[in-house]
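In the part that follows, the structures are each spelled out as structure tokens.
Each reported figure results from applying straightforward, stated rules to the coordinates on display, with no laboratory input. Quick caveat, the model's predicted, so the values are computed rather than measured. Cβ atoms are built from the backbone, for glycine too; each structure is taken alone.
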Structure 1
Amino acid sequence: MLFHAVLFNFKEAVEGEKREEILKITREKLGKIPGVKNLLVGKTIKHKSEFEYGLFMHLENQDALQTYREHPDHVYFRDVEFFPFLENYKGLDYED
């Protein structure tokens, strides 16, 4: 089982309603990609955290991670609906 995480901050100009829309799209699109077993996305409860938001998922194995990365829904989401709105991010992958 693999654990994939993306910690991120939105650009200051991205307002609350747009942020919520992006989180909703994240849940709806990425969770349906083959190999994704569990997906969570939300805002930190820790005051003064380096990253305000986090996206976390479990995938079956490294092949599933590669399939996820290349899947057209993920590529479109990443390039059009996500990265353009981010100030910064950090991606992490771990194997259990």
Structure 2
Amino acid sequence: MTTRMLVTLSAALEAATGVALIADLDLVADVLLGVGITGGGIVVGPVGGFALISLGLSCWPRGSDAGVQAMWALLAYNLLAALYLGYLRIGRSFVN
């Protein structure tokens, strides 16, 4: 897999996740954490969706350059998000 393909796939995945957070926050929360969203999460969730769409758009490859910086930014975000969500899912260290 080329760097360009990896960056394009990752950027598309981020943008799609952002759209999903905006469209159906409860479904995304249930899939990722196994809980529904209440309180402030209902307001903050779509803001996270906006951020993911922005990340996907800013890292989208332009021209012939895939951008190594974009690849590292997407990798760092995905790794940190996966570790944190895994910790929350397994450790149940959040208040429902």
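Identify the structure, out of 1, 2, from whose coordinates helix-only ellipticity at 222 nm (-39500 (n - 2.57) for each DSSP H run of 4 or more, over all residues; to 500) was calculated to give -9000.
Attributed to the structure labelled 1.
Between 1, 2, which one scores greatest on relative contact order in percent (Cα under 8 Å, 6 or more apart)?
1
Once distance in nm of label points 7 Å out along Cα→Cβ at positions 29 and 69 is calculated for every structure in 1, 2, which label goes with the largest value?
Largest value of distance in nm of label points 7 Å out along Cα→Cβ at positions 29 and 69: 2.
When Cα extents along the principal axes in Å is calculated, the result is 46, 25, 17; to which of the structures 1, 2 does this value belong?
The correct label is 2.
Using log10 I(q)/I(0) by the Debye sum over Cα atoms at q = 0.17, 0.19, 0.20 Å⁻¹, for residues 45-84 alone as the calculated read-out, with -0.49, -0.60, -0.65 as its value, let me know the right label among 1, 2. Working shown, then result.
Values: 1: -0.63, -0.73, -0.77; 2: -0.49, -0.60, -0.65.
For log10 I(q)/I(0) by the Debye sum over Cα atoms at q = 0.17, 0.19, 0.20 Å⁻¹, for residues 45-84 alone, the value -0.49, -0.60, -0.65 is produced by structure 2.
Another one. To which of 1, 2 does the computed value 36, 59, 6 (P(r) over Cα pairs in 10 Å bins from 0, in percent, for residues 13-52 alone) belong? All intermediate terms of the calculation are to be shown ahead of the outcome.
Working: 1: 25, 43, 28, 3; 2: 36, 59, 6.
The structure behind it is 2.
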